[in-house]
1. When Kirkwood radius over Cα pairs in Å, for residues 42-129 alone is calculated, the result is 14.5; to which of the structures 1, 2 does this value belong?
2. Looking at Kirkwood radius over Cα pairs in Å, point out which structure of 1, 2 has the largest value.
3. Can you spot which of 1, 2 the value -26500 was calculated from, given it is helix-only ellipticity at 222 nm (-39500 (n - 2.57) for each DSSP H run of 4 or more, over all residues; to 500)?
4. Work out distance in nm of label points 7 Å out along Cα→Cβ at positions 74 and 98 for each of structures 1, 2, then name the structure with the largest result.
5. One of 1, 2 was used to compute mean projected area of the Cα convex hull in nm², for residues 66-105 alone, and the answer was 3.2. Which one was it?
6. Looking at distance in nm of label points 7 Å out along Cα→Cβ at positions 82 and 114, point out which structure of 1, 2 has the largest value.
7. Of structures 1, 2, which gives 2.8 when distance in nm of label points 7 Å out along Cα→Cβ at positions 34 and 58 is computed from the coordinates?
Structure 1
Amino acid sequence: MTKETTGKINHPVDLANAANFAFWASENIRIADTDAGGHINNTAYAAYVETGRVARLRAAMALRGPEERWVIAHLDIDFRAEAKPPGQIRIGTRLLALGTKSVTLGAGLFEGERCIATARSVMVFLKGANTAPIPDGVRQSLQAGADP
C-alpha cells in the first residue's frame with residue numbers, strides 16, 4: 001500500500017483509497033492506449049495522471065496572471081493492476097504538499113472501484129521562464145477544503 005506524508009496535514013494518505021479524493025476527472029480507455037497484449041500501456045497511465053493534474057491546477061488558477069504556469073519536475077507511478085478497454089478511468093487528484101514554489105499532487109487511477117495505479121507529481125510554478133512563489137490566491141485555492 002503506497003502512502004504519502006503531507007506537509008499540510010502530516011498524516012499518511014492512502015492514494016489507493018477512492019475516499020481520499022474529492023477532485024475527480026475521467027478518461028475513456030482508448031484502443032490507442034493499449035499495447036500488443038491488449039492492456040493499457042504504461043505511457044497511457046502517465047497521460048491519465050496528467051488529465052487529473054491539469055484539471056486540478058487549472059481549477060486553482062482560474063484567475064491566473066500573464067505568463068503564470070506550471071511545469072512538471074517529477075512524476076512517479078506505482079502500477080497496481082492491468083486494465084483493458086472498453087471502459088473509463090476515474091482519476092482522483094489531491095494536494096499532498098504545498099511549498100513556496102512547488103506543489104506535490106497525489107493521484108489514484110480507478111477502473112470501477114479497483115485502483116489500477118497511484119502516482120505523485122511535483123509541479124513547479126513559473127512566471128515567464130523563471131520559478132516564482134505560488135501566488136496567494138492560487139495557494140488558497142489549492143488548500144481549500146477540497147481534500148478529505
Structure 2
Amino acid sequence: MYEILKHAHSGIMWLVLVMISLGIIVTLLKYVKKEESASPGWYKFYKYTKHLMYLQLLIGIVLLFISPMVNYGKGMMKNEALRFYGLEHPLMMLIAVAIVSIGLYRGRKKSTEVKKNLTIFLYLVAGLAVMLSMIPWDVVIA
C-alpha cells in the first residue's frame with residue numbers, strides 16, 4: 001500500500017507541475033495580449049488543476065501517517081530528514097495548495113479578464129515557487 005501511494009504521489013506531482021506551468025504560460029500570454037474575452041475552457045482547466053492538487057494533498061496526508069520516513073518521536077526536530085518529511089514539506093505544500101486555491105478564487109472575482117489573468121498568474125507563480133522549493137529533488141530524481 002505504501003509503495004503504491006508513494007509512486008502515485010510522485011507521478012501526480014509531475015502532472016500538477018506541468019498543469020500549473022501551463023496555466024502560468026497561458027495566463028501570462030493572455031495578460032500580455034490584453035484579452036478581454038472570457039474563456040470558460042481555461043477556468044475548467046484551472047478547476048481540474050486545483051482538484052488534482054487536492055488529490056495530491058490527500059495522498060500526501062495519508063503518506064504522512066504510514067511513511068517510514070516520518071517519525072514524530074524524540075529528536076525529530078534535530079534530524080534534518082525527519083523534520084523535512086514530517087513538518088516542512090507537508091506544511092509548505094499545504095500553503096502552496098492554499099495559495100493556488102485562493103488565487104483561482106480571487107481571479108474569478110475580478111471585474112475584467114486582464115485583472116483576472118494577472119491575479120491568477122501571480123498566485124500560480126507564488127504557489128509553484130513554494131512547491132518547487134519544497135520538493136525533495138534528491139529523492140525524486142534518484
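1. Numbers: 1: 13.7; 2: 14.5.
Comparing all candidates, it corresponds to 2.
2. Top value of Kirkwood radius over Cα pairs in Å, among 1, 2, belongs to structure 2.
3. That value comes from structure 2.
4. Max of distance in nm of label points 7 Å out along Cα→Cβ at positions 74 and 98: 2.
5. Traced to structure 2.
6. On the way: 1: 1.1; 2: 5.5.
Checked 1, 2; max of distance in nm of label points 7 Å out along Cα→Cβ at positions 82 and 114 sits with 2.
7. Among 1, 2, the structure yielding 2.8 for distance in nm of label points 7 Å out along Cα→Cβ at positions 34 and 58 is 1.
Quick note: the coordinates plus some simple rules give every number you see, no bench work behind them. Model, not experiment: these values are computed from the prediction. Cβ atoms are built from the backbone, for glycine too; each structure is taken alone.
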